[in-house]
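Undergrad: Multiple structures are listed underneath, in C-alpha cells.
Bear in mind these aren't lab numbers, they're just calculated from the coordinates by the rules spelled out. Bear in mind the structure is a predicted one, so any value in this text is a computation, not a measurement. Cβ atoms are built from the backbone, for glycine too; each structure is taken alone.
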Structure 1
Amino acid sequence: MEAYNPQNAPEPDSWLELDEQERIALAEAWHRAAHVKLPNVTAHAVLHTVVENQIAMGLDPVVQAMHRLISEGLTRHDAIHAIGSVVAGHLYDVLSAGQKGNVDDSQARYLAAVERLTAKGWRKGGNSH
C-alpha cells in the first residue's frame with residue numbers, strides 16, 4: 001500500500017500488513033497533501049489510524065458505525081472523525097482513570113459510545129477536521 005485516502009477504505013489485509021508507523025505516516029501524508037490545517041497532524045493521523053485499524057480488524061461496532069454514519073450523510077472521512085472523537089474521549093477517560101480503571105468496563109463503555117454515535121450528534125459537537 002503506497003497511499004491513503006480517507007474517502008476510500010484501505011484493503012484490510014494490505015493495511016494491517018503495514019507497520020503502525022507506516023500507517024500513521026500515510027495518514028499524515030494525505031492530510032499534508034490535501035493542505036488540511038491541523039493543530040497536530042501526527043495526533044490527527046494517529047486517530048485516523050486507530051479507526052482504520054478497528055475497521056480493518058472487523059471490530060463490529062466500529063464497522064457498523066461507519067456504515068450508519070455514511071448512511072446518515074457523513075462522508076467517509078467525516079465518519080472517521082466522528083468515530084475518532086469517541087476514540088479520543090475514550091483515551092482521555094483511560095488516562096484519567098490511571099490504574100484504577102477496569103479494562104473490560106472501559107472497552108464496553110467505548111463500544112457503547114460508538115454504538116450510540118450518530119451523524120446528527122457528532123455534527124452538534126464535532127467539526128470537519
Structure 2
Amino acid sequence: MVTKLVIDTDPGVDDAFAIALAALSEDVELLGVTTVFGNVGLDNTTRNARRVLALCKRGDVPVAEGAARPLVHPHPHRARYVHGVDGLSGRSAALPEPERPVERGGAVRLLARLLEDSDDPVTIVPVGPLTNIA
C-alpha cells in the first residue's frame with residue numbers, strides 16, 4: 001500500500017534526509033512539500049527543500065513557502081550553529097539547482113488543495129515548527 005504524504009518542513013540536515021527518504025521510497029507518494037522558518041530563514045529552508053528534490057530527481061513535487069515567523073512569540077535568534085548558516089552545514093551549493101519554481105499561493109493553499117484533490121487519506125508530516133499547520 002502506498003502512503004500519500006505532504007511534508008511540512010524547515011530543512012536542515014535532518015529534514016533534508018526525511019524529504020529524500022520520502023521522495024525515493026516506493027511506499028510513499030510524495031504529493032508536496034511546504035516550508036517554514038526554522039534554524040535558518042524561510043528563503044534557505046525553501047531553497048533547501050527544492051534542491052533536495054532536484055537531487056532526488058523529483059521535480060514533479062510542488063514546494064510552497066509557509067510562515068517566515070511564529071504566529072505569536074518572537075523568534076529572536078536563528079540557531080545557525082545547529083545546521084550551519086545555510087541549514088545544510090554549508091553544503092547547500094553542492095546540491096543541484098531546483099527544477100521547478102515555488103508554488104504560488106503559499107503553503108496553506110497547497111496543503112488545502114492537495115487534501116481536497118485526494119480521494120484517499122493524506123498523511124501530513126510536520127517535521128519543522130508547526131506554524132503552517134496552525
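Undergrad: A value of 13.6 was derived for mean count of other Cβ atoms within 10 Å over residues 8-15; which structure in 1, 2 was it taken from?
TA: 1
Undergrad: Once relative contact order in percent (Cα under 8 Å, 6 or more apart) is calculated for all of 1, 2, which comes out largest?
TA: Biggest value here belongs to 2.
Undergrad: -22500 is what came out when helix-only ellipticity at 222 nm (-39500 (n - 2.57) for each DSSP H run of 4 or more, over all residues; to 500) was calculated for one structure; which of 1, 2 is it? Show your work: numbers first, answer last.
TA: Values: 1: -22500; 2: -9500.
Attributed to the structure labelled 1.
Undergrad: To test your reading of the models, identify which of 1, 2 gives 19.6 for mean count of other Cβ atoms within 10 Å over residues 24-31 when calculated.
TA: 1
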